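There are structures below to look over.
Rule-based calculations on the coordinates, nothing more; no lab input. Given the structure is predicted, the values throughout are model-derived calculations rather than measurements. Cβ atoms are built from the backbone, for glycine too; each structure is taken alone.
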Structure 1
Amino acid sequence: MPKPGAVTETLHGVTVEDPFRWLEDGDAPDVKAWTDQQNEKTRKFLELAPSHEVLRREISELLHVGVVGAPFVATPAPGQRRYFHMKREGEQNQPTLYVRDKVDGPDRVLIDASALSADGTSAIDWWYPSRDGKFVAWGRSEDGSEDSTLFIRDVKTGKDLPDRIPYARYASVAWEPGNKAFYYTRHPEPGSVPPGDEKYYSKVFRHVVGADPKDDVLVFGSGREKTDTPGVVLSPNGRWLVVSVHQGWAKSEVYMQDLHAKGAGTNANKWTEVAVRTEALFDPIVRDDRMYILTNDGAPHYRLFAVDYKQPDRTHWKELIVEGPDVLTGVDIIGKTIVATYLHEASTRIERFDLQGKAKGPIPLPGIGTAMVSGAHDGDEAFVEFFSYATPPTVSRVDLKNSASKPEIWDRVGEKFANEKINVNLLHATSKDGTKIPMFVVSGEGFTKNGETPTVLWGYGGFNQLMTPTFSARTLATVRHGGVWVFTILRGGGEFGEEWHKAGMLANKQNVFDDFIACAEEVIAQKITNPSRLAIGGGSNGGLLTSVAATQRPELFRAGLSLVPLTDMVRYTHFRIAQAWIPEYGDPANPEQFKVLYAYSPYHHVKDGVRYPAMLFTSAESDARVDPMHARKMAARMQEAQGAPDRPILLRLETKAGHGAGKPTHKLVDEVTDELSFLFHELGVK
């Protein structure tokens, strides 16, 4: 007899069981009551874990080390600079936007996000200073929703102007010289499009400061696909307006117009096509004299071109940096220097070139880690943000006028942080099809291979994202307590170029799961651990990864963390912004793509009586990306099916929080403490 709320349907000739369809409606009273019961059960379990309070103090210490980012450099007047950067340290719940009026001057607070709300759940989603540094357009959202409202802050007074522009989620902003107006992206007002579509149809508008946003002129986006995502850039002199449009994570287009031309700046003006209708990514860097384009078209590891505004046709592009063995992940044009960021075995290295592409030597980095670069378009200094597994974020300044100059510390966090004695080793697994899969094995002093060490295998593998070394409270706390943390570099990411990405998307998605499973088998074969002491973890697309691994190879793992996951790949497109992910996962409405999705959809492959790993599923009510229904349905199905009573299946649903962005520190402390308390309990970590 079918259970109440269960649904059986035939899709593309396949009978699909959905026993917990009723848990999709998070606003329904019975779903709320069920969720409350789940949270209470989880809370009782976690707080009884012996290490819970000890871990809370330790996680709090590690998270309070903080973060700092490389600055945006503005030019208030010739010969002057102004530096904007984000920083969080100590007891702050949210990062603060600071400004410096000279390179070695003191920081002054421009926007204190921690003070925006009593509970610290208001966040700065994004920020764009004007070229002269007199104003900052910034996005504010509540409870982790990422539903930004655009504000304009006067840097001199520290006050916001009256302008308020809603529906500015993930906005892109480009200021005109003189600051009388800017171009920006926003989503449609609810009610102006079919219900649910207000999360899509992002378009470019021009806003005159002080005017009613309802009168803003539509500049770009009319008639385009609803999942297209435009970004807008303006040359420093204000002449060349460039729009890049992402169509998923493997394709983008570039358009431009000359604002000096008659009728420019309106949607009626014809846009010039720069790069269109090509299955590749094109990233424009816009300067006064020419445009630079970083692309993987014909070069999976990427290369850099210079484009003449007067002759933007592809036949006239000039190649400046050719494709090499390492992936060219980013380019900054700082004055007369091209600063290029590469990945070598998923770790950053930085090279300098002149504007004709002639090599000028590297910028040295401290070691294995992740680095990002910033600098003024007309500047002669670069700022390098660097962090690694045991190195908190540090920003260094590099004098580009002197090729022999070495980076000097500009700002940092965690100066009191005792640099842990951490070992990082690169290990490779062989996936099912013979592909070599790298992973970073992070261990502490005294670690020996005895096959008994509690180990966490972490992964993502999707959306062309880079899983490079990072400073992680989860990792350091685990290593401090004698465990090992393994970061896997799976196909689907962008660490080895576009071929690596495409080998883990759409019909190739099973490769990602095979890669992860191969890494698990390798750490066991290397006698780092064994299945009774091996856990897996990941968030979002990584939460899908862990859920699939747990259903495909349950005997390999003792426990799993599935954070803000997707789990029902048959119905995922019906919720939140998930239609935007069709280019990466596929469309279940398509018969062939449905077969692929259904073949690995973890919710549909839970079997009664199987001895599954203990699992902790997490989600959040305000998650604007992945609907909490995924975690609810998967937890319920695994609780029903679990054949190992000693291995709990738990659900943790956060309130006043979202997918992760903008989460205050006190909530992060609670979250990470709960996650590690669960893992430590299941793996026997002392």
Structure 2
Amino acid sequence: MTTENPLLTSAVLPPFSQITTDQIEPAITQLIEQSRSKVAELLANPQLSWDGLMAPLEAMDDQLEQAWSPVSHMNSVVNSEDLRNAYNACLPKLSAWGTEMGQNRALFEAIQAIADSAEFATLGQSQKKVIENSLRDFRLSGVALDEQKRQRFGDIQTKLSELSSKFSENTLDATMAWSKLVEDEAELAGIPDNAKAQMAASAEEKGQKGWRLTLDIPCFLPVMTYCDNRELRHEISRAFVTRASEISVTGSEKDNSEIMAQLLELKHEKAQLLGFDNYAQLSVETKMADTPEQVIEFLTDLAGKTRSQAEKEMAELADWANTNHGAGELASWDIAYYGEKLKQDKYAISQEAVRPWFPANKVLNGLFEITHKLFGMTVTEVQGTDTWNDAVQFFEIKDSSGQLRGSFYLDLYAREHKRGGAWMDVCRNRRSTESGLQNPVAYLTCNFTRPVGDQPALLTHDEVTTLFHEFGHGIHHMLTQVTAAGVAGINGVAWDAVELPSQFMENFCWDPEGLKIISGHFETGDALPTEMLEKMLAAKNFQSAMGMARQIEFSLFDMRIHKEFDPAQGARIQQILDQVRAQIAVVPVAEFNRFQHSFGHIFGGGYAAGYYSYKWAEVLSADAFSRFEEEGVFNPQVGKDFLNCILEKGGSQPPQELFEAFRGRQPSIDALLRHTGIAA
């Protein structure tokens, strides 16, 4: 008796506990074959209408996405050799299928015929946008190329997919490869007890006595920020910034250098096949920005407004560290350490000091209360849902009428075999089906410090902000009212606007009213003391220009390596990075720094020639929040307008239109400069 493959059953939620690695490749192979047959069937007797062609295509795509979504997600959060092998075996198949679909001229012509038909005018806004986006994506998939170039384009797509996956694997492996057992607690002087308890628990899990240091962020940051032992800071810093490079302290077998060079070369070739001069031009084709030059001008202008203040902040830090601690010339592994001491000296506040007031459950409940105040939504935990780890929670969101709007998995804590960072990803899309409405489901993933013993997880304020950020992406996906999957939620949203809701939600972590809702001492429940709140707000923009300069540096580097790639000269990654740093950076950078080798956003994710999106969207989010500041932070009408104009519309309209509908005018940079304390 054979058991049905759980990846082939259309379920409301993925059956995580039933998925085994040997089921993955057969399921994906079968679904691709079924899709191929379905497309042939649709084109054999084409029904040139939304219901006759677009709806069946959407259903077909959704079935494949429902099978791949849990596999891709588990590869990030419970990575293993078997799962990795199964995942990688599917990548070339999925890439080839995507290319085959994107280059199907008969399908392109059939969809073009719908766009040219009388029916098109009668379709809804979202349906029209799906068709327009489809035709654009066909062109960007090489549908107009001759056969030889189409074949080359497909080969490039497959190789890019494989290289991106390998880049991420190398980064994860290189991160896990380094650890250090400290047996003398004196070496950890200055590090908070909470962080040391995590290190001791990590050692105990490995059957060791002492304190085990790793490159996971909940361990790395406390060492860099608080450890008095400069040699230890230097050692862990070097291990971190050389990960997956030719000079990695754990060896060069996971070196990403060649992968990065190949990615740039192939992206450049792909762009030129499609008639663009470079990959940066291709990238902005689907974004709010019009040209790479416009992006570079935006970043350069922002750098100009930031530079002098960033230089003053760095000079203040260097002078203070020298005067008060005899620090001498600061190295990169000194910046966070002395920065924290200066912040303490000026404001008597630290991330660790506020941790007891941000127990994870209090923060979560506060986040849900704010969501209710702003948008009238109620968030409730659902017990007994099948997940990939015991620590994962599952929640539903309902509106004021009790209607289910969406649901999400929440995976908060760092652990081995889990990719670092924080992200939101799509589990299920909102769409109309023959049997009714399919509600959206999201994955929200973070890597926070775990609970230790009987003590609940206590979050730093930075972690609180990260949670709000990812939840902002989540509600963008889950509160959509669009029923065409291609533009529902975050789908079809211009990449440089997709960060608007996420960065918008961060503002409530700094608002005094918001802070009262999300904080409460883990032992007493007492509110964050007024004195501490005032110190936090006073310290909010401490070294904000230095932080802004760092993000501009990353963004400009990303745009330039894709815009200026020249096959005759090669990738020139380090050379261009050095040039950008000379122009933008104010913080010292170690000569051994190879941050680019683990820059997963652009080499392992979807931000290539698009990392600037964070800054672009920050302008939008700050300006959007300024309306709340003007009319009341929890003004229900303003919240309703944001829900109606931004969150519910998904990708059904251009983001500029949606922003102007909410704000009543074009975006302005003034609010961002004011919020970050940077003088205009």
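Before moving on, here are some points about what is shown:
- Value 2.2, calculated as distance in nm of label points 7 Å out along Cα→Cβ at positions 45 and 621, assigned to which of 1, 2: 1
- Among 1, 2, structure where helix-only ellipticity at 222 nm (-39500 (n - 2.57) for each DSSP H run of 4 or more, over all residues; to 500) as derived comes to -18000: 2
- Largest in Rg/Rh (Cα atoms, Kirkwood Rh), for residues 173-332 alone among the labelled structures 1, 2 is structure 2.
- Ranking 1, 2 by relative contact order in percent (Cα under 8 Å, 6 or more apart), the structure that comes out highest: 2
- Highest-scoring label, criterion being distance in nm of label points 7 Å out along Cα→Cβ at positions 69 and 181, among 1, 2: 2
- Among 1, 2, structure where volume of the Cα convex hull per residue in Å³, for residues 117-164 alone as derived comes to 83: 2
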